[in-house]
Structure P
Amino acid sequence: MMIRVLKSKIHRVKVTEADLNYVGSITIDEDLMDAAGLIENENVDVLNVNNGERFDTYVIKGKRGTGQICLNGPAARKAMVGDVVIVVSYALMDFEEAKTFKPTLIFPDAHNRVHPS
């Protein structure tokens, strides 16, 4: 049996931009993507801490080191600049493998940056 489990999470980043006229997606600083193990075009859920909105979209690579979190297209209606969001991705895996799998969880600072521990 295959089940869907949490693969990675970017916990509590601030939305830095919202571009209603872009085709769609979420643009994420490449440093955050690397730290969370996300790749471009990967499907993610975005959870808005400020208003309770939850939606899915896909990742676009943002400029490294900028802290960029930009909601594009219709997603731009789901959050305002300054809102805090959580970005999560999932993976399908065998039930037994899922029992021992450890997701990648990152906790960026107030400027959407991950510092080495």
Structure Q
Amino acid sequence: MRRPSYSDALLRIWHTVDPPGLRLCGQVDLTNQTVLMSHLLAVDGTPADLTVDLREVTFFNFSSLHALVSFATLLEPGRRLILHTRTPVIAAMLLACGWDRPELPLTLLEEVPDE
């Protein structure tokens, strides 16, 4: 497996090509939120939609999710931020951030984990 682009005690980040974006593993909180946003900005050079794979994330604080929603509002028209998750709590928190507003270019792909 490829080495992560970023790794600390809580979070690992990989840049992905297909689809363009990031894959995260671990926990996102205030200690690494800025790093996440800087990596997201680094992959923003593509004209395609950006995907953030959160399927291996065990914790994502509200402030960091709000930052992702804010980032989505800055994308050029026609582009979307796609969040891929398995955690229903992340979907609930995104609803609280207003991710379901029709004008917001954000899509949530939620997988139901196997029981």
Structure R
Amino acid sequence: MPADFPVDGPFRIGVEATPTGVALDMTHYLSTFVLALAQAADEDGQSVLDDLQYIAELDRSARHQGIDSAATHERDERVSDLLDELVEGGSVPVYGVQVLRLAEALRVVAAPKAVPSQREAGAA
């Protein structure tokens, strides 16, 4: 079933039922992030590459050192700084009536579904 898009701006957000819950389609927002990253790379590619490689290095260290390590905290801070620079912190704004449409779409998609009995499903 294709995603329904109860939020149409400034970033489209889709809602789709999954067997165990829902999936939020954030493709529009993620595309905006990738385009901002591409623009930053076009302007100063070496600096962007250095930042990303350092984040990857910190992530490797964080996985070995644990959740409360200095590497984990620095990695998270560097990622947060990058998100602040590229996409205003990574928050996806939802305004006005779209908040209600998103809530309703989530309620509808996440509502428990009746499972047909074996007799209703055509079993003998």
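Since every read-out is calculated from the coordinates, none of them should be taken as a lab result. A quick note: this is a predicted structure, and the numbers were derived from the prediction, not measured. Cβ atoms are built from the backbone, for glycine too; each structure is taken alone.
Annotations for the structure displayed:
- With P(r) over Cα pairs in 5 Å bins from 0, in percent derived as 2, 13, 23, 25, 18, 10, 6, 3, 0, matching label from P, Q, R: P
- When relative contact order in percent (Cα under 8 Å, 6 or more apart) is computed for each of P, Q, R, the largest belongs to: P
- Answer label among P, Q, R for the case where mean count of other Cβ atoms within 10 Å over residues 73-80, calculated from the coordinates, equals 14.6: R
- Looking across P, Q, R, the calculation of helix-only ellipticity at 222 nm (-39500 (n - 2.57) for each DSSP H run of 4 or more, over all residues; to 500) that yields -8500 traces back to Q.
- Answer label among P, Q, R for the case where log10 I(q)/I(0) by the Debye sum over Cα atoms at q = 0.19, 0.33 Å⁻¹, for residues 65-104 alone, calculated from the coordinates, equals -0.72, -1.26: P
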